[in-house]
Structure P
């Protein structure tokens, strides 16, 4: 069977796109490996009508709603191969199955590269975060620590003063020039340049000189990259952003490869559940339009090519 669309990645963006296509009575196959980016978090915030809900429950509810549509197929598997061209794509799964589709949507999400600080990864999504809009309110205006990782860390520190008293740990990863230091100090940010030895307890930063500082929560600026190599293997143009590498798309969610679209964290920043859902809904509508008016699939492709 040839599907109208194969959606690779069944998290929030992928499901939001699939919903638009299913409601247009298109045949949709979702292939998902079950590795949601926010699987470490116990609560999701900032998503209207789902504020404070376990992100796994949001995903479970969304999938159950998709499954009411008879033109949906869902496979829990990994992709081992993807080839073809517009109207004639072929996907092979890790279990050896082959599926065809007229369009491909990459909603694979991203992987986070955390600073190499002992104890940080174990607390990721629980007391160490990246998005203040998702997790800042619950810290109840308590002290906030920023684990330096990139130039974005100073931006994080300045912004997070809206949620509590901030300490920025440069940790050898962030250089604070005089202009930035003045701006941070004006916002009341304390700058700690002693290196971090480890993270303990809920959110306790232990420095190499033995001092321990306790916080309501910690934030860090991760570097992201596509969670799957499929986009690069297909030849889709990638681009560098302050947050990491993402698939280059246009306003209609098209990639540089005709018939291949991308949405969600893998194709846009900043990242959150609500933004992923919105972008996924847009991608689904644009893919449907490309099926109705095939000539539009070629528009603006040249502008997406790597320079």
Structure Q
């Protein structure tokens, strides 16, 4: 979208209308900047019934938090919202052009990438349908509600040591190595010191709420399970624009500076797409910083 003089129609395009994108948008519309949000409508935590650990919103359904955020930013007259998927972005002079799946094109001086990540889950029968319900990735988000019960950690590799050593603060932990990871002597000692039991038999499937059936026929019942997903940036725009990436323990994420600006000037990134791990509170904080960073870039130039 351009005006009759061919200049950018927006000060900023925010790709992704979830928590990080909403927080970034709020800073910009309150600075009376023209902002377009392009949102495909798929939040990463859409499977979870409640969200925890976000001050002032603890225990609320994630969809309700996002809906409230959208209502709040839509109260500002400089906001435009398109329910559409951004599929292509390119630099055009001192602006950026973004094309959507519906064939529309929009132009802005700055971009904020907040489209999140896709979780690649361990290939265990019964896990995917329990993701966000009785199988989790973040102890801070879901550990307290397990009421100090039995907790299983489904190993995917050495990164699962982190889960296994953290989770005893929330319950009685069993590390299910599942042929994905074999702790060495030092690691076994660290696990034992934290009271973690190690189960080496392979997992056949997950049934009921959080019952793990092992290949030897045993059934282990847990209050909840934790595992680490492999994450992938959900949108092709960062790669198209040439943004630099860093490699984290769960997958690649966009490299940013302290203002959340990427390696491409005037392109910012926030939320799960630009950090190794996250939750709603982190996403909102990152988004607020990205919005402020984009506003500073708009004010003080792109030179």
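Taking mean count of other Cβ atoms within 10 Å over residues 145-152 as the criterion, the largest value within structures P, Q is that of P. When distance in nm of label points 7 Å out along Cα→Cβ at positions 97 and 217 is computed across structures P, Q, the figure 3.8 traces back to P.
Quick note: the coordinates plus some simple rules give every number you see, no bench work behind them. Keep in mind that what you see is a predicted model, and the values were worked out from it rather than measured. Cβ atoms are built from the backbone, for glycine too; each structure is taken alone.
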